[in-house]
Structure I
Amino acid sequence: MFINNARIDTASTQDVLERYSNGERNFVGAQLERAQLSRADLSRIDLSQADLSGVHLSGAHLMGANLYGAQGIGTNLSGAHMQGSNMAEANFSGANFWQAHLWGANLTRISLQSSYLLGADLRGATLGKANLVRANLAQSRMERCNLRGANLTQARLERSSLDRADLRESMLCGTDLRGASLQYTDLRGALYDEYTQLDPSISPVREGMIFCEDSL
């Protein structure tokens, strides 16, 4: 069996795949820094509390995976299939989620500060209280996404789709929402400032948003 907290370096990446192919799913607390796992099928793997910093997981299949509390700073997850995964309380600051598939994922209280999520699919995902400061979410799909209380300060959301999303009590100071689709989006109590960029058709007052001075 896999020993929790055992270190797996780049040279032994194949060992991870062999253990997984033999039916093992418990990789809790594993140290996988800089491992090469691009396009690997790791569906429903348990990587909670694991160190995935700098790991290459582009195109990997992580559907239903448990990444609760994992550390993934600078991880490459571009194009990864992560539908229904659990990434609550994890830290993926500075990670690359370009065109990643994250619909229905649990991202509660995750840190995605300065992460790259251009074109990502986050439909129906839960991002309550998430740290999305300076994250790039341009052209992403976020319909019916729960972003209540999320910090989107200086985040880029231009041309994203936020139809029917919950943005109540979120922080939108300095956020770029130009060209974003906000049909039936709940913005009540969301904080904005003079640097928040909204299309002229969006009235902060009508939407119940709260102006915040000296926020940046």
Structure II
Amino acid sequence: MFQSWRQWLPSDTDLCAVTLPRETRTSAAKSREELEQRWERLIEHTIGRLEPLLKIPFVLFGHSMGALLAYEIARRSQLRGRKAQNLIVSARAAPQNRVISGVREMSDSELMHYLVLLGGTSPGVFKDPELCAMVVAQVRDDMGLCDAYAPGKLDRLNTPLTIFGGNADPTVSMKQLDGWRELTIGRTAMHIFPGGHFYLIPPSIKFQNVVLECLESC
């Protein structure tokens, strides 16, 4: 999703798209404690991989589940004396406005219906039973992990924070998005774009311009 951004990002901006490690067991088979432990491993694994890049000026962008991960990276980096130039969170309720999707209790058919509602999944996926089963398992894993995110402490950042969302996203309300403002003492801004949960696929000209403005203001 992010690799194509290289075509319109400034030439002096390096793009590092994070790919999360997959586990063989799905979230439905895990206890809440195991999921919380997995969050901890995931955060530290990602920070470890990004360590060299966190020593130079950096901006974090996180969409959906990635917004929670980006916040944790910004929070922990700040505690280690490394401040993000900007944290951009997209299509995710602020952590203190916790949203439970209930995906762990959904049947496969209910989850497929939910994916159709969200958009962003190629229709061809649902016509291929093997591919569909793989996607359903992956989404169940990711969303179950999001449901389990319950940080013990929500530190306020000292960095600019920018909030993105789609005006027809069924997973998050404007109020829940706006809650991110409470998590920084830096300047904040919110931008709402036409579309649903995957409003940024493909990235509109307006979206590109707002991202470029965020980078220029750093």
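Just so it is clear, none of the values below were taken in a lab; they were calculated from the coordinates. Computed from a predicted structure; not experimentally measured. Cβ atoms are built from the backbone, for glycine too; each structure is taken alone.
Values as computed for the structure displayed
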| read-out | value |
| --- | --- |
| At a computed 0.20 (FRET efficiency 1/(1 + (r/R0)^6) of positions 83 and 107 (r between Cβ atoms, R0 = 35 Å, to 0.05)), which of I, II | II |
| Among I, II, structure where FRET efficiency 1/(1 + (r/R0)^6) of positions 35 and 203 (r between Cβ atoms, R0 = 30 Å, to 0.05) as derived comes to 0.05 | I |
| Distance in nm of label points 7 Å out along Cα→Cβ at positions 59 and 123 - highest-scoring structure of I, II | II |
| Among I, II, structure where distance in nm of label points 7 Å out along Cα→Cβ at positions 131 and 171 as derived comes to 2.1 | II |
| Label whose coordinates, when mean count of other Cβ atoms within 10 Å over residues 99-106 is calculated, return 15.9 (choices I, II) | II |
| FRET efficiency 1/(1 + (r/R0)^6) of positions 43 and 155 (r between Cβ atoms, R0 = 35 Å, to 0.05) - structure with the largest value, from I, II | II |
| At a computed 2.2 (distance in nm of label points 7 Å out along Cα→Cβ at positions 19 and 51), which of I, II | II |
| Source structure (of I, II) for mean count of other Cβ atoms within 10 Å over residues 67-74, computed value 21.9 | I |
| Of the structures I, II, the one that -1500 was derived from, the read-out being helix-only ellipticity at 222 nm (-39500 (n - 2.57) for each DSSP H run of 4 or more, over all residues; to 500) | I |
| Per relative contact order in percent (Cα under 8 Å, 6 or more apart), the highest-valued of structures I, II | II |
| Origin of the derived value 35, 15, 13 (semi-axes √(5λ) of the Cα gyration tensor in Å; candidates I, II) | I |
